[in-house]
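Scrolling down, you'll hit the structures one after another.
What follows is calculated from the coordinates using simple rules that are stated; it is not laboratory data. It should be emphasised that the depicted structure is a prediction, and the values quoted were computed from it without experimental measurement. Cβ atoms are built from the backbone, for glycine too; each structure is taken alone.
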Structure 1
Amino acid sequence: MDHNLLLADRTRQINASAIREILKAASRPGTISLAGGVPAPESFPIEIIRKLSNKILDTYGAGALQYDLTEGFPPLCNALSGYLANKGIAAEPDDILITSGSQGALDCIGKILISAGDKVAVEAPTYLGAIQAFNPYEPEYIHLDSDDNGLIPSSLEKAISSHRVKFVYIVPNFQNPTGRTISLERRREIASIITRHDVLLVEDDPYGDLRYQGIPIPAIKTMAAHHVIYITSLSKVFAPGLRIGFCLAPQNIRKWLVIAKQGVDLHTSTFNQALAAEYISGGFLKETLPEIIRIYQPRCKKMIDTLDHYFPDGFHWSRPDGGMFIWVEGPTGFDMQNVYRESLENRVAFVPGKYFYTTRGKGMETMRLNFTMATEEEIDSSIQTISEIIKNRMQIRAA
């Protein structure tokens, strides 16, 4: 039997994650990985989870192991209502939809909103996971320009004025892949634009709690509530393996997101939701977050310092105030894919930036670097290795 003949037409739009494949290569013994957006294992609150597991079974008994509501485990929704209030986002427990990671929310959004040929506006570059979630539904992407201060509002205005955009997708805080954060002034402009044009915005905020310096900036959701689907996750501040994400959406959209989720997984793990509920309501997130930041902050600074020290002229990199990533841009025409291959041979892995663009051929001179999974010593040695490879290739190019 030729099973390929059974595949739906939409599978032509589905590709394996380039980053997942890179992570396989990066997992070889002795390789320093600056590739994946992976939390440091030492940030996981293992002892707290062990204690909470017993408490959950004592408190909820078999209910913690039973089927539950698609919308979410009520104690978790209650806890998240307060968590969001601390961010200035008003949300009743019944407004919140729990998903299997923020990726689950992105897939549901694609499923209920995108028809083939619909125009979806995204930053260039943008989060690869969103591209993967949306691609099976065959959108046409409209690129939005950005700079060191994030999305440029005039680019959004132009895109919405020139095209019938179904929705806009952005990552405003410490963006994946660039690490950039949209300024308060620009957020206000963005909120004004989407409200004036009556356009929906998907605001994806998985990194907002990982701020190492500066003052938190209000979510665009607080400025244009009825025009924004707000998504976030506990993966970066609790444990990614538990797959706890959640979103806030206008009521009619939320209704369809619930229906879409029912067809995928019925509901997110009850036990894991109970863990998250106790973790937040018991004050453990508030206690643990500063410890996570103490792990990541010096690694972020170390990477910026080593880039400043080792990298040659003609390269530019972001200087994030938080998150997990630094974005490097080289001279036009420089091929970072070749640097990646040679770097991997030297036991250092990163992600070539071309994978974060929806247009083939864009971003060949860019790379994404992650600093959360490497020690300061490993960051120093790996950036030095990459720099030496770049310098050698620039000499060959100039010859």
Structure 2
Amino acid sequence: MPQTSFYRKPKTENRKPKIMIVAGEPSGDLHASHVAHQLTALCPDITLFGMGGDLMEKASVTLDFHIRDSAVMGFADVITVLPMFLRKQAHLKRCIREERPDVLLLVDFAEFNMPLAKFARKHGVPVVYYIPPKAWAWRAKRAQKLAKWANVVAAIFPFEAEFYRNAGANAEFVGHPLVDFAQTPLSTQTAREHLELSETADDENTPVIGLMPGSRRSEIQHILPVMLRAAANIAQVYPNAQWVLPLAPGISHELIAKCQHEQNQSGIQIPRIKIVEDATYAAMRASTLLLVTSGTATLEATCIGTPMIIVFRTASLNWHIVRSLTPLERSGLPNLIAERDIVPELLQTELTPTALTDLSLDFLQNPQKRETQREALQTVHAQLGTAGAAERTAELVLDAAKSL
């Protein structure tokens, strides 16, 4: 791998390590907070600072910026917040130059974090990139750039680590962080009892259907109306079906209620939907079938083992740009890992109430089809590695700090 000469700080005895951590979205905040906890456990006198959210702050990370206004989706959304991003980026670059952390730990959020990796490398600060850009999906040349800028790429998929190694990076497969916490001790029946769903649920005649329309406001606006119309159709066939919607962090009851009200106002008879908070995995375990927006939630469902249908829709401009840049034939992470279509996908114009209704009924009326998918999901789960991704990443960070 080509090396760039850079300044090294002189070694000093008993100097407390100082780590700068940058995450830009709720999922990055979550994963970074787990690494921060492990860093503190491994090195109690460590100093942690950077950009993140409430979870990182609770993990003893001093925040220069909070991410509450950073989570965006798609190119059109990015344009509206670009000036704010550039100001934050400039400030963090000054921190790298003036504070000179022992290691810069970047977590996901590629468009924002890649320039920071380049800047840190130029100024002699080692870079560990956890959950690196999905260069294997689109814009493959980013892997070659990151190979020059990052000391270590902490990959969360085995094929991802291999992809980055082939690009010249020092890549380590640390395992997927979801393996550690995407689990529940509840059985299907006890999960239903925990959520106070009807005791009559039996999968075949009175199924439980989980709705997961996404964790961003724009996803709710584009996807939930289609789910609600499909739910109304399915309820005509399964009038006793039960519906549960685990509320994603950052999504309000009011936004969900607004979507429901709009559909009811248009004459659609939406079935009663139980909205639950802080019970995502219980809702997944309780469900006979999940209708889930493409993204991390599909891997959470994989770990829980619940059959699903993957859906996605965004603004037309975002969709056309993404499709022009990505060569992938699949969108869902379980399908990408399996390298075959084990979970059906309805994307963009394919996602209509009729298509989602027909596909859902097909799965609800064919238990063997659900079981076949469940077995395939178990195989994908095994490929995500073993528990301990955060600890392994923390060890990589401390090793990079010791190399100075």
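For which of 1, 2 does relative contact order in percent (Cα under 8 Å, 6 or more apart), calculated from the coordinates, equal 17? Traced to structure 2.
The value 2.8 for distance in nm of label points 7 Å out along Cα→Cβ at positions 206 and 262 was derived from one model only; which of 1, 2 is it? Going through each structure in turn, the value belongs to 1.
Consider the structures 1, 2: one of them gives 62, 33, 24 for Cα extents along the principal axes in Å, for residues 110-245 alone as calculated from the coordinates. Say which. Traced to structure 2.
Which structure, out of 1, 2, was distance in nm of label points 7 Å out along Cα→Cβ at positions 54 and 390 derived from, given a value of 5.1? Traced to structure 1.
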